[in-house]
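In the part that follows, the structures are each spelled out as structure tokens.
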Structure P
Amino acid sequence: ATLRFIAKQVVTGDAPQALATKRIVLLDLTKLLSGVKTQGELAEKVKNIFEEVGFAQNVIIAVEEIHELGMGEVGDSFNLYSLMQPYLESDTFQFIGTTEAEFYSKILEKNSSFARLFRKIELPPATQQDTLGILEYRAIEAERKEKIKVTFIALKTAVAFSKKLIHDRVLPDSAISVFKEALTGSVNHWVTKDTVKRIISSMVKVPIVEIGNADKDKLLNLETELHQRLIGQDQAVKAVCDALRRSATGLSDDGRPIGSFLFVGPTGVGKTELAKTLAESYFKTEGAYIRFDMSEYQNPESVVRLLGAQGEGGLLTEAVRNRPYALLLLDEFEKANEKILTLFLQVLDDGRLTDGAGRTIDFTNTIIIVTSNAGSLTIAQGLQEGKSLEQIDKSVNDELMKEFKPELVNRFDAVVLFKPLSPQDLQKIVTIKLAALQKQMKEKGYLVDFDPNLVAECAKKGFDPVLGARPLRRLLQDTLEAKLSKLILQNELVKGQPFTAGVELMSS
């Protein structure tokens, strides 16, 4: 944009005296390389171009994405830089090059001869007010050339949401991209606020909802929604919901993730289930749940797997770059290598990481949940002694300080204790799962009811002292669902006819 502005100033006669008689000519690298088969052919084309430029004497050569000249990087077919170097070093020719910060540090800065030839000018991102002015001008042009009308509130929305939600690009580039997409998606030659919200929602893969009364009610009642699927963990649900309400009302730290939690407790008590339910309830879109099993990242080399080798993205950084609005679950965090634990100090504090390609990956729109089995025995023993979770909290925290660095534990918004499930909790979980199965079968035309005794039997057989409620799903699949499927095939369970499933279906 700056390059084109300078060129326009020259054409209109508004440029400074030093540029008044100049012509800025764009050297299109794609067209230059088109049809070239050998380095010799390319050399001849370059020679002809600069002979013409030298003859004109008033031309400034502009090269956009100048890092694509080819400086011996892996994958470069031609070393265009070596052919142009004599002209770049000559006082006869003048150049303007553009690039992005990541490519400058990755490619250009490493080439000492190139770095000496150019004076680096860093352009800061545009302000929201300046960006709005740019879009206003483009809106006038769009109405004149394409007969598309853009409302002022649509422009303000494009700027505000681009600043807030698009973090892999800066203003004005991010807002201009939204504006262009909005023109394509205009309805009846109008671009409105809703048009812009629809475009940005598609770009960042998350529904965009302003905090109105309906949305406030949803946040206030989020516990109720979560409790429909999570049983027996009231404290965990409350801690998470409090953090989300702070974020939605602007009371949380903008430089950190939406919320970060350390979930502590035995296996199979709902830590993963809360994470999954929260991803669905908060982000309201598929694919917003990212899980990493940290037991797979125990070696020092695992850092490279997560961040990426030089010039590349890693598993973690690419996952968040492609899905910046998501819940990130890190299971069995204590098993990760010490270097990885240290890495997350930065994520929890600053909300960002730099990948192997030099890109800054934004984590400020993620919810980060870390799980650990540390302190599980202390929780179980304390509850058996009649203590509350609040009374047990200090003992568990002491254990966590031994397992993790204190500065890491203190970075989390909350350390949330999960208690072992009671028999009553298990029966509630079974009731929820059977209700889901009943709904699924009703959609297919089968009217199935479940005997109350079946609920108790499932809760009894589906619980394991070590694995908690985890065996329950497999139990229901291998016994109840398998038996119901067999009854359908035997025509004993018929569409439209009531059927009561009893304890006998749980027998092997």
Structure Q
Amino acid sequence: MSTARGLLSLYITTAVLIAWSALNGQFLSDDLAVMHWLLGWDANGAFWPSILAKFYAGLDVPSHYYRPLALITYALDQRLFGWSPLAWHLTGYAFHIINAVLVAAVMRALGADALRATTAAGLFLCFPLAPEVSIWFSGRYDLLAVTGMLIAVYAHLRAHGFDRWRLLSLCGFALGLAAKEAAMPTPGLLVLASLLRAPSGEGLIERGQRTLRECFPAVLMFFAYLGLRHALFGSALQVYPDADPTTALGFGEIFQRLLTLASIPRLVYADAPMKGLVALAAVVIALMAAAVVARRERLLVSTWLLPVAWTLLSLLSLLPHLSVVYAHGEGSRFYYDTAPWLALAMAPAIGLLRMRMQVIASCLLVAAFSYAQTHTLAQWARAGAAMPALMTQLAEATTTLDDDAFALAIVPDHIGPVPFVRNAQGGVAMPPQQETNLLPKLVPVLPEDVSTWPQRIANGDVAAIKQRAVAPRLDALFCFDARSNTLIRATQLPNWREAEAFTAAANHFAATACDLP
């Protein structure tokens, strides 16, 4: 086995080992919504037709999502593995490893040797902010989008004219577009590759003409995709209902969105700043060293400037969609689409040293990223361990309530930067995560929604949930403490008939007993 292959095996093994506890965690947040879709389609006897229909329909209204490819992988997971979290997580992590191998392939296509390619793969594999995508199965949209983008770029670098590589590049682009809107910058990546990798002596006009020939099929596919989006959603570019990318951004707004993007890693590493600084230092030092190496080898444009340009394009393409401040630190998935190009720009740094020392330099760079990634993995492992504790205790709590009783359980929206019960309050209390539907007796509720419940109870929601005549009532109030993974019952039940007093008392209970905001 060559040194590079041995090193790649080491990096993959290390990455899986440090991720193992997080991979063993329970489903979280949006995961449960996906499972609810699958259960509903299966119950209606239209499992596969409903999934295949998403190739010509949107997903998750009012958002303008076109993401049918991931749904197919979710369906296969369900049919093959049932509702086993580990199996679903391993499927996603397998795609993460595939993406790392594709990063190495792109590095080789840029002319790098096997050791630099392996270094790029290791850096991507252990990218500190990757777990929001590599661990969370709801991040599979980004995983597959990056898979498609990497295939498109790799095949584009290998293509000559409209050959089989060009066709593969277009297939990769189509795959990425079917996975998530994050693949839309792909034509820009291909244009940069054609412009910045010119044959010796090629004139500017000839370069432009060649770039047009090489990239026109992808650009044509891009506009066909925009046409499909416009037909489905009435808007070609808008993805999120609160962010219109066609709106002109002033300098102040652009600066604010850059700050929003920068705040994500800052919040993720707020309780482990040293690990964050180690990763940042590795990035800065490696980029500077890589620039020196590329200039010394007279390949500055094609082996360093090109990946840097890809990185910047990837980051800038996010700005039109960043209208929301991610106060918890959620949003690392935005950086996953940038990670391949950053790894490609960093990897040449090892060329600053002699051959034997290059292996050590590669290990040190990947070790720095791995060290930083242990923190984000621990955050996901913590949330993944808290979820089964919550589900078990919710079921136990309902056994203490009689059939007519009704209770609320205040649960965390996030645990640190990790989405926890967000978008899935009902999912934690229903099959397949519970043996029976707990909602007729106990409803999980987020802290920000507590204030709505006095009016809902007064309006007869308890009877509607139980699907029988029951007088408006509230018999118990719980909250979940993620510090100890304990469901705590309030010793004094606030009076729901006094809405303001109830909200204040319930929120005070959640804050003091369970450290919920």
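What follows is calculated from the coordinates using simple rules that are stated; it is not laboratory data. Bear in mind the structure is a predicted one, so any value in this text is a computation, not a measurement. Cβ atoms are built from the backbone, for glycine too; each structure is taken alone.
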Check: For structures P, Q, which has the highest computed value of mean count of other Cβ atoms within 10 Å over residues 118-125?
Finding: Q
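Can you tell which of P, Q yields 10.6 when mean count of other Cβ atoms within 10 Å over residues 14-21 is derived from it?
Values: P: 10.6; Q: 17.2.
The value was obtained from structure P.
The value 5.3 for distance in nm of label points 7 Å out along Cα→Cβ at positions 166 and 422 was derived from one model only; which of P, Q is it? Write down the numbers at each step before the final one.
Values: P: 5.3; Q: 4.3.
The structure behind it is P.
Suppose log10 I(q)/I(0) by the Debye sum over Cα atoms at q = 0.09 Å⁻¹, for residues 6-173 alone works out to -0.44; of P, Q, which structure was it derived from? Each step should come with its number before you reach the end.
Working: P: -0.44; Q: -0.36.
The correct label is P.
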Next item on the list: Work out percent of Cα pairs over 45 Å apart for each of structures P, Q, then name the structure with the largest result.
Entry: P
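Given a value of 4.1 for distance in nm of label points 7 Å out along Cα→Cβ at positions 126 and 478, calculated from one of P, Q, which structure does it belong to? Before the final figure, lay out each step's value.
Details: P: 6.2; Q: 4.1.
Source structure: Q.
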Checklist line | Given 14.2 for mean count of other Cβ atoms within 10 Å over residues 230-237, calculated: source structure among P, Q | finding: Q
Next item on the list: For helix-only ellipticity at 222 nm (-39500 (n - 2.57) for each DSSP H run of 4 or more, over all residues; to 500), the calculated result is -15000, so let me know which of P, Q that is.
Entry: P
Check: So relative contact order in percent (Cα under 8 Å, 6 or more apart), computed for just one structure, reads 17; which one of P, Q is that?
Finding: Q
